[in-house]
1. Identify the structure, out of 1, 2, from whose coordinates FRET efficiency 1/(1 + (r/R0)^6) of positions 188 and 348 (r between Cβ atoms, R0 = 25 Å, to 0.05) was calculated to give 0.00.
2. Which structure, out of 1, 2, was volume of the Cα convex hull per residue in Å³ derived from, given a value of 163?
3. When volume of the Cα convex hull per residue in Å³, for residues 268-355 alone is calculated for each of the structures 1, 2, which structure yields the highest value?
4. Here FRET efficiency 1/(1 + (r/R0)^6) of positions 100 and 244 (r between Cβ atoms, R0 = 41 Å, to 0.05) has been calculated and equals 0.65, so which of 1, 2 was it run on?
5. Given a value of 3.3 for distance in nm of label points 7 Å out along Cα→Cβ at positions 308 and 332, calculated from one of 1, 2, which structure does it belong to?
6. Using the calculated result -4000 for helix-only ellipticity at 222 nm (-39500 (n - 2.57) for each DSSP H run of 4 or more, over all residues; to 500), pick out the matching structure from 1, 2.
7. Comparing 1, 2, where is relative contact order in percent (Cα under 8 Å, 6 or more apart) highest?
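Just so it is clear, none of the values below were taken in a lab; they were calculated from the coordinates. Everything numeric in this text was worked out from a predicted model, so none of it was measured. Cβ atoms are built from the backbone, for glycine too; each structure is taken alone.
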Structure 1
Amino acid sequence: MLPPLPSKPLAELTEADLLRLVEDEVREDVEIDYKARLETDSQEFAKDVSSFANTKGGYLVYGMTEDRELPTGLVALDGFDPSTVIGRFNSWAQEHIRPRLTLRFQPVTVEGGGSVLVVEVPRSWVGPHQVRQDQRFYHRTQHGKAPMDVDQIRQAFAQDRGLFEAIEDFQNRRIHFRQTHTRGLGAKCSLFLLHLLPADGILGRRRVDLTGTAFGGYYPVPHPTTSQSDNRGVWRGSTGHLHNLEGYAFQEYTGAEGEACACQVFRNGAVEHKWASRAEGDKRTIYSQLFDQWLYRATLHAVSVIKSLESQGPIVVVGSLIGAHGWDWPFPNFEANPCTIDEPELRLPEVMLESTESSPGVAAEQLSNYLWNAMGRERSPNFQNGEFKPR
């Protein structure tokens with residue numbers, strides 16, 4: 001949760017929490033702005049929210065009066081219909097800001113009837129964000145929004161590059177680890193590494209304490225469902241889980257060949273799922289439909305993990321296929337001779353999830369499409385609109 005509002009989920013904010021801002025004389029600054037009335041100008045709204053996203057993130061509190069930047073009291077918003085206003089504000093953000101932003105909204109009921117509205121703008125890790133109409137970039141100062149100068153814009157773009165450099169470093173480290181710890185890689189085993197990387201964690205700005213988490217026997221962190229049917233295609237054998245130096249690991253064992261699938265939850269909130277294909281004698285095949293099913297389930301699982309760890313997002317999703325040179329990739333229903341993979345390593349382009357509320361199935365489908373592109377096909381035959389639905 002961003003300061004200076006109470007350290008509690010946005011959905012749990014109450015009138016008392018907002019009145020505490022008055023009592024504590026929390027002045028308008030880089031992270032909070034008070035407005036007595038709802039915004040009616042789409043361009044001003046775009047400037048406000050983009051300025052927060054380009055700085056530290058923050059809050060717009062609609063229905064809070066102020067005097068010389070100090071909050072003075074709550075006033076129910078006139079004619080406020082939450083669904084209509086939230087829909088309008090979301091449309092303005094999508095239409096007038098690029099890259100797009102994900103906002104969070106919370107109406108708060110006040111004494112005497114009516115409501116005020118709190119808009120949370122998370123700190124963006126994929127900026128800077130530009131207002132389309134005037135093509136300018138804005139940031140927050142102690143006294144409100146202001147246009148960014150050339151040096152500030154240059155610095156913001158450099159930070160964006162820093163994110164993808166951090167992602168590449170993370171991938172390199174994990175690929176090296178798996179290469180050096182996997183027996184028979186290439187000849188007897190090929191691996192796919194799926195990484196879901198929250199931007200705030202991968203840039204070293206957040207660490208997750210995993211010691212007090214109630215780990216379940218089937219999931220490395222709490223999961224929204226307990227239905228084992230939802231796990232088919234991810235875990236098939238016996239399982240083991242343990243704390244380790246990186247955070248928490250979860251493995252599946254399928255016989256003498258050792259681990260087949262594994263999941264690592266890192267202390268920065270990142271999640272790695274590993275798929276292992278094992279050779280059957282001289283036959284080296286990655287069963288593409290089973291792989292796509294695993295990719296779908298694993299992506300959904302990883303997003304639920306990251307959500308349970310209260311990441312703000314966005315989440316960068318990347319995948320790497322290693323040790324697969326000379327392995328076969330069969331097409332659906334064996335309609336043609338399988339593709340034989342001729343690269344020792346395939347790194348798929350990154351996919352961005354704006355938040356944990358975005359559709360993880362769409363990200364899984366996009367990654368699968370990239371892999372099928374590498375096999376010479378237009379797209380995966382096993383997904384339809386972000387759901388695993390093999391033809």
Structure 2
Amino acid sequence: MCHRRWVVAGRSPRAGAESILEPSGGRIRDVGALGDILVLAHDASERARPATLTVTDWSHGPRSAAAFERFMAAQHGAAHAVTESMHDGPGPDESSWMTTLAFESPTRFRESSAGKQARKRYLVRDGDRWLSWDADWGAASDETEREGGTPAPSYAFLLDPFELVSTLRLEPAGTMEVAGRAAVRARATARDRTGGGGAIHRIGGGADGYELALDMEHGVLLRCEASLDGKPFHRLEVSEIEFGPIDARTFEVAVPKGAEQPAGWFRPERLELHELAAAAPFAVFVPAEVPPGWRLVERLMTPAHERPRVDPAVSLVYASREGAYEVTIHERAVGSEHRDWLTWRREGDLEVADAGEHVTPRHHVRVVREETVVELSGGDPALLAGLVRSLVPAPVDPPRL
């Protein structure tokens with residue numbers, strides 16, 4: 001058999017350092033060399049398709065939030081704002097979910113929930129046609145969503161990891177077995193001091209380091225673990241994988257038998273402040289005054305939804321002039337269904353809550369006005385208390401020009 005020899009440019013030659021890669025895409029030998037890992041990742045997209053794989057996505061909530069803060073600070077400097085909590089809901093700090101991806105190409109794939117969430121949701125695309133279906137929220141498709149881009153699979157990058165690997169500094173660390181397959185292992189850190197960009201964000205931005213495992217034959221990223229201060233906070237791991245043809249029926253763009261036809265995404269409506277106040281089935285309140293330079297940057301009305309039940313709500317976001325600080329206001333009717341993961345305590349005429357050191361926004365203040373629950377959240381508890389005490393009814397007339 002004719003073999004092709006790969007030599008890493010600039011490396012000092014040493015016995016056994018050169019690897020032999022079969023032209024047909026066979027297994028690399030002497031996988032400890034850095035050049036072997038780069039070749040594996042570079043050619044993975046040609047070797048790995050088509051493939052069907054099941055991925056477990058695990059995260060640790062507080063450590064993930066701390067790493068994300070570090071990532072954002074590196075990307076945007078000390079002045080940055082995060083408007084949503086990284087720790088969603090009560091329960092253990094750890095969470096995980098499973099997903100199965102059947103992938104032929106970026107325009108022909110199916111990504112479905114697996115494990116305990118099997119048959120709960122999926123995203124399928126075949127050419128220009130696509131469908132996103134959720135057992136609770138219904139379906140949307142290329143016919144209902146004419147604007148915006150086509151949804152993409154979350155885990156396809158595992159089959160083409162070169163962009164990711166190229167943003168890391170790699171150190172070969174031997175071999176291991178993942179999903180019953182031989183894999184080359186590497187330790188890594190982000191090359192860019194700002195955190196490595198979008199590719200790094202997929203595996204855990206803000207990490208001190210990463211451990212990777214690439215399939216020794218196809219180059220697929222079988223495992224990746226991101227750590228902060230020596231403790232893991234995000235892990236992707238393939239539990240099953242098969243390479244080869246996929247049944248064409250897998251890519252059928254259709255809802256399950258008996259399910260409702262696509263009606264479009266359920267999403268909040270962006271309205272002018274006076275329109276929002278008129279549309280809400282409860283009184284809407286706004287601060288009478290905000291700090292100098294602050295402005296209202298977002299106004300959303302969440303309409304009622306039957307399945308699953310969603311009660312109407314209003315969300316307002318105020319931001320400082322440079323966008324470094326934000327205050328979010330959530331409003332809903334007293335007695336509406338609401339999942340509350342915070343622990344509240346009474347301080348005078350207000351209720352306050354602290355979400356924890358590694359959760360953004362950390363501070364929360366709420367009050368009831370005219371049968372409306374108004375909750376403010378942000379980074380400065382004194383500012384929140386002042387704003388909530390200054391609440392007045394939102395205007396119902398359009399502003400004068």
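1. Details: 1: 0.60; 2: 0.00.
Only one of 1, 2 returns 0.00 for FRET efficiency 1/(1 + (r/R0)^6) of positions 188 and 348 (r between Cβ atoms, R0 = 25 Å, to 0.05), namely 2.
2. Working through the options, I get structure 1.
3. On the way: 1: 116; 2: 141.
Once volume of the Cα convex hull per residue in Å³, for residues 268-355 alone is worked out for each structure, 2 has the highest.
4. Among 1, 2, the structure yielding 0.65 for FRET efficiency 1/(1 + (r/R0)^6) of positions 100 and 244 (r between Cβ atoms, R0 = 41 Å, to 0.05) is 1.
5. Working: 1: 3.3; 2: 1.2.
Derived from 1, not from the others.
6. Computed on structure 2.
7. Working: 1: 12; 2: 16.
Of structures 1, 2, the maximum of relative contact order in percent (Cα under 8 Å, 6 or more apart) occurs in 2.
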